[in-house]
Structure I
Amino acid sequence: MNYYVNPNIRKTERVFPMQGRLSFHRFDMNENPEGLPKDFVDSVLREITPEFLAVYPEPGRFEKKYADFLGVKPENLMTSNGSDMAIRYILETFGEPGKEVVTVTPSFEMYRINCSLLGLTHRPVPYEEDLTIRIESILAAMNENTRVVVLLNPNNPVGNVYTDAELEAVIAKAKEVGAVVVIDEAYHYFYPNTFLKYAVSGENVLVLRTFSKLFSLAALRLGAVISNPEIIHYVKNGRLSFDVNSAALLFAERILDHPDMVKELQEKEREGKEYILAELEKRGYETRDCRGNYIFVRPKREASLVVRRLEEEEKVLVHGYGHPLLKDLIRVSVGSKGAMEFFLEAFLRADREIQEP
């Protein structure tokens, strides 16, 4: 080999999502299993003309509407190509090579992966054996080498949340050491408490939102960063010129035009979660409401075998774990009651029919 490869990229190990998922029943990646109403999708698609596709994206109109929706000013936010790209921008902007990014673990893997790609030191704070996280442990992990602290509220996959007092302690310690605090609220619409006020009024706080979960636009990739205007200015400096596509912006704008549909999506998910938790518990399964659009369930057979049988025999995808704290659990994305009825039947068959070695 006689060409250069960035050593951070060379050493990073990646596992990408499986392909061909559209042919499965998908309960593995916290998407909406059924998506947006078809008549709504059809109505928006009619607006996508050849002329529409020929023009470069212009996010300004959507950002103004989204700012109004959130109750902030346009200068308080920027859009991104999914919150994945927002994470990259933030770590590029506020991370310093060789310095530390504090997160809890287990958590959303793209924080660790981006640290590796960018030459940042990832400092994970582990959960306790009972799947609680001690705020004291997060504070203790922060020092003069910390540049970014990440709190997912609620956290994927464990589902813990933070109080105002806990967040305020983290913000204060971050100010002392010269770090920013990122609050990832990907699952906000399933767990209503938000820390948006700290992002808008604070000096060193950013909130992330996504349109992939409740708003069901995972395929189109749309996220947002909300913070004070100075922080948004710096993050925008690192943004690609045309980072968000026009179809995503159009669909998101029309979703905001239909607040009743948003409420209906929330109600369907709530009903589906209540149903599946009650039915599993009725059958003697240990479950955990993880506060987002997903739950944990402990199968009666080995979790990895249940995951494999669901995929191979039922064409149903769920998420299993190799992490020692989670290896006996599977994470199941939640949708409507009808979607969860389908999942329950498949899960019970898979768990019942496995022959233990």
Structure II
Amino acid sequence: MPEEYKIPPFLNQIVIIAVIILAVIGMKYIAPIMGPVLISIFIAILIYPFLMWLKKKGFSYNISILITIVATFVLGAGLLAILVDSLSQLAAAAPNITIDPDSILATYANQIIQFLLSNIPFEDIAGIIEIGFFLLFAVIFLIYELPYVKSRLIKGFGKDSPSLKNTFDLIRDFIEYFVIRIKVNLFAAVGFFGVFLLFDINFAVLWGILTFVLGFIPYIGIMLAAIPPILIAWAKYGIWGALGITILFVIINTIAESFVFPKLTGKGLQISVYIVFISLFIWGWLMGLIGMFLAVPLTIVVIKYLYSFEETRWLALLMTTDGEEEKEEVKKEENPS
């Protein structure tokens, strides 16, 4: 019998890298379609626990699914209506938003305002409504299908399948991360909204929603959300008004990210800070703004997948951290005595 041929370990690694590169190229190509689909899937998975909660409260499945779908439609349509109305009002008020030429750095501030306004799709309100309703109905249909999808997976893979267990663990981690993120973003958005009301900032509701949504982009999301209200404060009250609202932004964001978020996360979901930061740009390059929103959950998916195979487990371990335990080990190495 001929001797069994084994692929050398180094060639295994080359093949893995080549497959990853091909996957990245494919994702870049289908990003315009994949982005909204992924958003709808993730939103539906987030809403699914609410459906299960209703069933645990004693409601029948049909009543639970009806309540969930109606609540999703009302909330989604309401948010879309607020967004469209706010953008319409902002389009009308945009020409009047300017910084006093005598103010410090007024030239640069006005250039930023013009840049921001030129990149807001005022002329494509119909396109925003179209995408909004696509996401809304995609989420509703998927919520209806999710219980059946779960039963089909169990029937196809078997109840004790390791692959199925890994998939459900991944979904659980995803829900855990986003539930925590929603709580933190809501805390920050309410605080920011209070600041907007205090300073009588125009379109306070729009900026409040923006801070909540952009809060899902780690590190830079809140900074981006802070720019429009700070510029409006600058236009209304001068440089000192802008500095005042900036200081309050920093205080609220520090409380949310440095105290509320760590308290809620505990020891779970320990992804390397560097990996989180880099993932923003990688997924952003692949899928645009949607990729930046989904950077953390998509990175969790990648880590879980890499960890499932012996050949790529080392990559998954490089992308994660053991938190305090890891810090203690580093301290012991630095101070052996």
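Read-outs throughout are calculated quantities, based only on the coordinates presented, and are distinct from any laboratory measurement. What you see is a predicted model, and the numbers here were worked out from it, not measured in a lab. Cβ atoms are built from the backbone, for glycine too; each structure is taken alone.
Can you spot which of I, II the value -13000 was calculated from, given it is helix-only ellipticity at 222 nm (-39500 (n - 2.57) for each DSSP H run of 4 or more, over all residues; to 500)?
Answer by label: I.
Of the structures labelled I, II, one was used to calculate P(r) over Cα pairs in 10 Å bins from 0, in percent, giving 5, 19, 28, 25, 15, 7, 2, 0, 0. Name it.
Details: I: 5, 23, 31, 26, 13, 2, 0; II: 5, 19, 28, 25, 15, 7, 2, 0, 0.
It must be structure II, since only it matches.
Any idea which of I, II comes out highest on mean count of other Cβ atoms within 10 Å over residues 157-164?
Top value of mean count of other Cβ atoms within 10 Å over residues 157-164, among I, II, belongs to structure I.
Here mean count of other Cβ atoms within 10 Å over residues 21-28 was calculated and came to 16.4; which of the structures I, II was it taken from?
I
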